[in-house]
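The structures considered in this document are given below.
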Structure P
Amino acid sequence: MSINYSTKGLELIELYKQMAQQGYETRDGAHIENAFSDFELQHYRIQLKTIISFFETKSLLDYGSGGSNWNLKGFHDNGQSAKEYFNLETVKKYDPARGLDERSKVDAVICFDVLEHIHILDVCKVIRDLFDHAGKLLVINVACYSAAALLPNGENAHITVRQPLWWKGVVDTISIDYPDVFVYLMCSVGWRNTQSFSIWSSQEWREHAGFEVKDSFYE
């Protein structure tokens, strides 16, 4: 269950622990007390509701959950919590910066604004861990731009900033080993500016009549 993080990765986790406990500084000099407390997927709830319902998802793992509260009322306009809104029976969390580790095999794994915080040496390890825990569906949202937040050492908190097609290529390659898992990849190229790829599974490539597999690019 544990990830064999690189030395750089382990050092980063300690920095993120410090930020979670003490807050962080921003590029414009402000101090943010409640670090990583936004429930980012709330802004994508309508499209995710359709996808999560289609795959008949009952159990979910919030990978890199931060301060997200799935039981808090008011996630949706009708007052429902996120757990109620998505009609989930079980929600588990994983966030090493907060000492949370409820990882287990679930129907769907949701990973929002996490991979850009992972050192490049550990990106493939973490993505494989995402797939390892997903029974049906993996949803990833990754930021492709620099953050306002700074690490305690003064570096930008988004330490692995790459273009959307770079992330698509990495996830594509790893998905080959997980044909039963469908993937929905969203890449944010700016604040609330997201480019999404069509949902795919490598099983489609195995069953394709020919040999040429073309990329779907963006939806």
Structure Q
Amino acid sequence: MIGTPARMLVIACGALAREVAALRRANRWSSLDVKALPPELHNRPELIAGAVRREIRAQRGRYAGIFVAYAECGTKGALDAVLAEEGVERIAGAHCYEFFASPAVFAALSDAEPGTFYLTDFLLRHFERLVIRGLGIDRHPELLQTYFGNYRRLVYLAQAPDDESDRLAQGIAARLGLEYRMHRTGYGGLKQDLGAFANRWQAVQWRA
């Protein structure tokens, strides 16, 4: 008799939790659980590696396989060092902009306009909290020019866009005084790498 596959875990950046959950539903990865770490860790990238290590060690005995839904994310190699020690893989890429858009497309966008500010679906939804209030611009409007004065363009890297998200992104670009462009990415490298992990572990478990 074929047994029930053991469960798998994705330790996700909180900025990717919604996208990971959407992929889980769409692909019927019923044996995959998601643990989201606070998205505010991106404001302190030196803390990401330690937070991921603690979660891996806290959860390892409960899961057949663990995947980390972070890119390098400014940890200066610390995250990769932890994952090498723990024997866990992550999404390929330097950051979410790169793996959503693909390395080639992101490089082309950056080369075309180095002064580009990027939005993802997550950052679009939480722009007021993470950027305007998080950077103190609501209390000190003069900081808007300090933070964004060197940008020339806003590119919305859209995972699942609709008319409302496009309108909101255009509004943010206008607020910042930036040229606007939307680029539809879908789930990019997140879908590819997470799918490879989920399908590999499910196949191993069903054969066991």
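Readers should treat all values here as calculations from the given coordinates under stated rules, not as data from a laboratory. What you are looking at is a predicted structure, and each value in this text was computed from that prediction instead of being measured. Cβ atoms are built from the backbone, for glycine too; each structure is taken alone.
When mean count of other Cβ atoms within 10 Å over residues 141-148 is calculated, the result is 12.9; to which of the structures P, Q does this value belong? Provide the component values of the computation, followed by the final result.
Details: P: 19.4; Q: 12.9.
Value 12.9 for mean count of other Cβ atoms within 10 Å over residues 141-148 corresponds to Q out of P, Q.
If semi-axes √(5λ) of the Cα gyration tensor in Å, for residues 61-188 alone is calculated from each of P, Q, which structure is the one that comes out at 24, 20, 14?
Values: P: 24, 20, 14; Q: 29, 17, 15.
It must be structure P, since only it matches.
Tell me which of P, Q gives 0.30 when you compute FRET efficiency 1/(1 + (r/R0)^6) of positions 85 and 181 (r between Cβ atoms, R0 = 35 Å, to 0.05). Only one of P, Q returns 0.30 for FRET efficiency 1/(1 + (r/R0)^6) of positions 85 and 181 (r between Cβ atoms, R0 = 35 Å, to 0.05), namely Q. Looking at relative contact order in percent (Cα under 8 Å, 6 or more apart) for structures P, Q, the greatest value goes to Q. For the read-out helix-only ellipticity at 222 nm (-39500 (n - 2.57) for each DSSP H run of 4 or more, over all residues; to 500), a value of -8000 was computed from one structure; give its label from P, Q. It must be structure P, since only it matches.
56, 40, 34 is what came out when Cα extents along the principal axes in Å was calculated for one structure; which of P, Q is it? Structure P accounts for this read-out.
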